[in-house]
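A.B. asks: Structures given as C-alpha cells follow.
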Structure P
Amino acid sequence: MSIEEDIARLYAQIRPDFVPAQAYHDPAFVAREKAMLWPHSWLMACREEEVAEAGQSVVFDIADDSILIVRASDGVLRAFYNVCPHRGRRLKDGNGNIGDNIACRFHGWRWNARGENQFVLDRENWNQTGGLCAADVDLGQVRVDTWDGWVFVTLDSDAEPLESYLDPLPDVFAHFDYRNTRIAWHKTLVVACNWKVVLEAFIESYHVAMTHPQSLKFGVRTPGSQAFGRHSYFFYPFVRPKDAEPGLTIDYRQARYTYVEEMHRTLGALQGRHAMAAAERLMAELPETATFDEVNAAYMRFHADAMAADGARYPAALTPQDIARAGTAWNIFPNMVILPTVDGLQAYRARPNGDDPSSAIFDVWWLERSAPDAPSSFIHEYFPDMESFAGQCFFLEQDFDNIKAVQDGVKSRGFRGVRPNPHQEVTVQSFEKTYYEYLLWPRGEGADT
C-alpha cells in the first residue's frame, strides 16, 4: 500500500469523536508533511517589529526549508529561500541586521536586500556555457504578507491571498488593534513529542479542570468549540454571577483581582502589567460593596489609564460582542494558536524538529499593548529540552507534564486513536481532518470534490 493509499484509508476513519493515531509517530507522515503540508500553507514566521527597520532580517526554518525575511532600504518586506544558488550553502543563521548586503561565506557571492545578485567571483568563467542571467544568480523569492503585525510566508506561488486564507480571523479581530502590541517575551523550547501533540494540547480546554486545577476556584463553565473552514476556536460562554443572598456581600473587586493576579503570576501572559495595575486600583479605590457592573466599568477605565500611562492605546472600538466572538483560543491552520485578551495576545507555534516524529520546536509569545512607535525590545530565550524549562512558567509546565506521556502513549499497540470530545474538542477533530486533507490534496482542495 502506498503512503497516499494509507493516508486515504486513515482519513476515511475520522469521525467527530475519532482520529487515527498513526500520524503522531509514523516517520512516513514527516515526509508527507514536507511534500504537501508545509509548502502549501501560509505559515507565521515572525512579528513585523523584528523586521521594522531597513536591513533587519529574520530566519524562519520549516522542515527542510529555510526562509530569509528582510526589510530592504525601499521599505518593502521581502522573503527569500535562505540558500546560495551556487552550491546550496545556507546563507544566514538567526536574526540580525544585514544592511544591504547578503554574502555567501563559501565562494563570496553577494546580493542586496532585494535579493539581486551584486557579485559573482570570476563570473566570466560561465561564458563558455552561455553565461549567467539574473534568474540563475538572484535569490529565489518567497511570497510574504502581514496580518495584525504578524509576518506570514508561503512557498506556494498559487496559494490564495493571506487575507482570504485567514478568513474569518481578519474580521473577528478587526477591533483588537494587535498591530500596536510589542513582544514582551518570546520563549522557544524543544519538546519531546510530535508537533501535533503539543499543538493540540493548546487548542482545547477540556483539559483545564485536571491539568490546571487552580483554575477551578474561579468557577466551572463548560467550554464550547467550533470550526470555521480550516481554522477553529474554543470559547467559554459568559455567565453573569448571581447576586449575593440578602444580608451577604460578594466582593467583586477581590474576585477580579484574584483572577488577574493568578494568571499574571503563574503564566505571565493574558493578564499583563496593565491588567495588574487596573486590578490593584480596584482594591485601592472601590469599596468592597461595589456591584459587579460597577467593578467592570471601573476596571475598564483603570485598564485604559494604565495603558495610556505607557503611551499605549486601549482598543476603543472593541465591544463586548467583539470579545465574545473572539473566544478563548484559535487554531490558525496549520501550526499557530492565538489567545486574545484586551491586555494583549498570547501566541504559540509548533514545528517539527528535523525528521524525528517525536520531537518538536515550540514557540510561545506574549504581546503587550504599547505605543504605536515603540521600538522592539525583548529577549528571545531558548531551551534545548523540557527539563531546562523547569521553573520558567508554572502554568505552561503543567501542560508540558502531559505531552511526553501522550507521545509515549500514542505509540502503544493498545491505543487505537484519539477520541475527541465532540462538544469541547471540535478544534482537535477539525484540525486533524484538515491536516489529512492537506496530505492528500494540494491545499486540501480535493476534499470537496
Structure Q
Amino acid sequence: MNTWKNWAGNQNAAPRISIDVRDTDDIVDAVTAAAQRGWRVKAAGSGHSFTGIAEPTHAHLRMHGHSGIVSIDNKTGRALVRGGTTLHDLNKALWEQGRALANLGDIDRQTITGAIATATHGTGERFGNLSTQVAAMDIVLADGALVTASPSETPELFEAAKVGLGALGVISTVTLETVPAFLLRSEQQAASLAETLEGLDETVASSDHFEFFWLPHTEVVYTKRNTRLALDEGTVGVEQSGDGLTDGELPPAAETALEALRGLVTAVPAAIPAVNQLITSLITPSVRTDWSYKVFATNRDARFVEMEYAVPREAVHAAFAELRAFVDRQGYRIPMPMEVRFTAADDVPLSTATGRATAYIAVHLLLDQDYDTMFRAVEPVLAAHDGRPHWGKIHFLSAGELAGRYPRFGDFVALRDKVDPSGRFGNPYLDRVLGTAPGAAQ
C-alpha cells in the first residue's frame, strides 16, 4: 500500500500509485498515463506544508530524484534548477559557484518548486518572497505537454504559476535570479515587548532583515536582525556566543527546557505561563557572521503545526494587539512563540503579498495540543484585518472567502479552468480554496 504524510504528520494519504521521478520525461509519462486513466496526479516535494496542498489522491510523483542545478549563466546570474531540488542542496550548490538567493525563509528542507508554489517567504521589507526570484519555468500541463513559461513565452501562465499552488501543472525546471554570494551578520537578543512594538516601524525600516518572536504570557520578545555584508566586508565567526535562535524558533537551552517539560505543558496547560517565563530567562544575546544561507535557515527538529496570516503592513500593530488580547481573554495557553516578519509588495496573483507591503503573524502549536480548535478561534482575528492565509499553513477559508482578498483571484481560477479543465492537478484542499474545476476527476 502506498502511503504519504507531511513533515508534521497532520496530513496523510494513500495514493493508488507512487512514481519516482528522475527527469522531465518521467513527469510527462506520468501525467499522460494519469490522464488516460482519469486520475488526479500530484507532485509532492518534502511535505513541509501543514495543509493538504500536496496531498496525492491517485498518482503521487516523488520529485527528489529530479534534482540539482542544470546550469548557471555567468553573465546574468540565472540558475536553471530541477524541480525536486531542496533549498538546502540548492543553497550549497549556488554558494560553490559564488552565487546565492537574495532572500530565504527560515526552513530550507522544501523543494524549490514547493517553496515557490506556496509563496514561501523570509523577512525584510525591501525583499519579496521566493516567487519573486523566478525568471522562467518549464511546466508539464494536464495533457502531458511541456511548456516554457516566462515573461516572453506564455506570460499569463508564467505570472500565475509563480505561486501556482500546484494547480496549473508540474514544474519540471525553474530558472532563478541569483545574486553574488554574501554574508549576514546576525544579532539576536531578548527585548521588551512594549519597547519592540514602540520602535517597530523604525527598526524594520532600518534593517535588512528583521523579525521578532513573542512567547505568549510574557512581556519579552527575542529579536533577530540580519545585516547584509559583501564577502570582503566581514569575517565568518562568532562575536558573542549565547543562546540565540540557532535551533528552530527557540534557543537551544530553551528548546531543551520545553522538551523536558513537554509532558507537563500538555497535561497541565495552566503551567505554560510559568514555563514560558522560564524559557525567556534562558535567552542570552548572540552575534555571529556567516554565509547568508546558513543564517537565513535554521534547524527544525521539534514537530509542530502552524497558522500564519499575511496582513497589510500598516495593520500589523492592530492585528498583533488584538491577537494578544484575544489569547488572554480566551484563556488559551500557548507554549510556542508567535513570529512576526515583513516583506515587500509584489504583483504575483496569488502571492500573499500581492499589491501590498506585508507583515506576517504566525502562531505555532504543539501537535499534541487541540490545535484545530485554537486555530479556528484565532483565525477570525487575523482574517478581520484583510488577512490572507499562507497557502501551506493551516487555515479554514474556502474559495468564496479567499476571492475577495486577491484582486486577481478570478483570473487565476479562469486560467486553471483553461489549462486543467478536468482538475488533473487538483485534490481536496485545492477544490476547497479554488473551487472544483469544471470537469474534475474525483
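Rule-based calculations on the coordinates, nothing more; no lab input. Not measured: the values here are computed from a predicted model. Cβ atoms are built from the backbone, for glycine too; each structure is taken alone.
A.B. asks: One of P, Q was used to compute relative contact order in percent (Cα under 8 Å, 6 or more apart), and the result was 24. Which label is that?
C.D. replies: Numbers: P: 24; Q: 17.
Structure of origin is P.
A.B. asks: Give the label, chosen from P, Q, of the structure having the highest value of mean count of other Cβ atoms within 10 Å over residues 284-291. Provide the component values of the computation, followed by the final result.
C.D. replies: Numbers: P: 12.9; Q: 17.6.
Biggest value here belongs to Q.
A.B. asks: With mean count of other Cβ atoms within 10 Å over residues 164-171 as the yardstick, tell me which of P, Q scores highest. Walk me through the numbers before you get to the answer.
C.D. replies: Working: P: 15.6; Q: 26.5.
Once mean count of other Cβ atoms within 10 Å over residues 164-171 is tallied for P, Q, the winner is Q.
A.B. asks: Okay, next question. Looking just at distance in nm of label points 7 Å out along Cα→Cβ at positions 84 and 428, which of the labels P, Q belongs to the structure with the highest value? Please list the in-between numbers first.
C.D. replies: On the way: P: 4.8; Q: 2.7.
Top value of distance in nm of label points 7 Å out along Cα→Cβ at positions 84 and 428, among P, Q, belongs to structure P.
A.B. asks: With mean count of other Cβ atoms within 10 Å over residues 196-203 derived from the coordinates and found to be 14.9, which of P, Q does the value describe?
C.D. replies: Numbers: P: 23.8; Q: 14.9.
Going through each structure in turn, the value belongs to Q.
A.B. asks: Then there is this: State the single structure among P, Q that was used to calculate semi-axes √(5λ) of the Cα gyration tensor in Å, giving 41, 29, 18. Could you put the intermediate results ahead of the total?
C.D. replies: On the way: P: 41, 29, 18; Q: 35, 26, 20.
Source structure for this number: P.
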